[in-house]
Structure 1
Amino acid sequence: MAAKLSGSGGGKYHVEANSDINVTPFVDIMLVLLIIFMVAAPLATVSVPVTLPRAVAPPQQNPPKPVFISIQNDGDVFIGDFRTDIGSIGSDLTAQIGRRNPAEERIFIRADQQTRYGDFMQVMNALQDNGFYSVALVGEDQSS
């Protein structure tokens, strides 16, 4: 803050406050920074000429239809809309996914909130015994 020593009023030692901000040094610094960035920006670009090859990616196939296993609270197991049991879950899943690799196939499990943990683990063990290792659990979104 600056002080004005001379002026009207007061006595010999009366000091009047000057509340104006001097922005000249700030503008000078901004102009210097602008010049530095204008000079440095072209130096950051790559100037080595390279002929890049064309990238021709084959069209991607549509992802396969997801496979859902539903476990009800009474222990009934469904693959999609079709009822199955623990003993035949592997063969039913293999028939549904076709010739795709079971180890790479993602299986989505939906279980009722009241499902017993033992029923859920029987399904998980049957999936692992038949080579289905990629399993995702489906839950209901409660955010809304």
Structure 2
Amino acid sequence: MKATGLSNWKGNWKQGSGTLSTGTDMFKEKPYSFSSRFEGTPGGSPEELLATAQAGCFNQALANNFGMIGFEAESIQTSVEVELGYGDDGHPAIKSSFVTCEARVPGISQERFDYCAERARTTCTIAVILKLDIGMKATLVA
């Protein structure tokens, strides 16, 4: 299986603009610019796509971890915050990624939940390719 991301761009780095799309209908021609990436103005960013990918990947990894020890989640809600800034060299850099997860898993102990969440944080496909420490707050809902 191959996933495709698409982008076009016109102009220079700070005054130019472009669009982001996926190969499917999931995300089509979302406008983005320097200011939408670095200054918080309306529009998309590649980092938003990365955060979404990590949240989806984490949820599937967590569900799989529960299943491997005989549990099934009633619900898992996850948000990921990717922080874009500048590295020591002055170039744009992803500074951090933080996972916030809340899951309802009937019958699971806090210890087993924590183990599954930590394993998902460090082994989901997206986490494996990121070369930074990923923070996390995982909450088991009673």
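Values in this text are rule-based calculations from the coordinates and carry no lab data. Model, not experiment: these values are computed from the prediction.
So if we calculate Cα Rg over 2.2 N^0.38 Å for every structure here (1, 2), which label has the highest result?
Numbers: 1: 2.52; 2: 1.21.
Answer by largest value of Cα Rg over 2.2 N^0.38 Å: 1.
Who wins on Kirkwood radius over Cα pairs in Å, for residues 26-73 alone among 1, 2, i.e. which is largest? Let's see the in-between values first.
Numbers: 1: 17.8; 2: 12.8.
By Kirkwood radius over Cα pairs in Å, for residues 26-73 alone, the leading structure of 1, 2 is 1.
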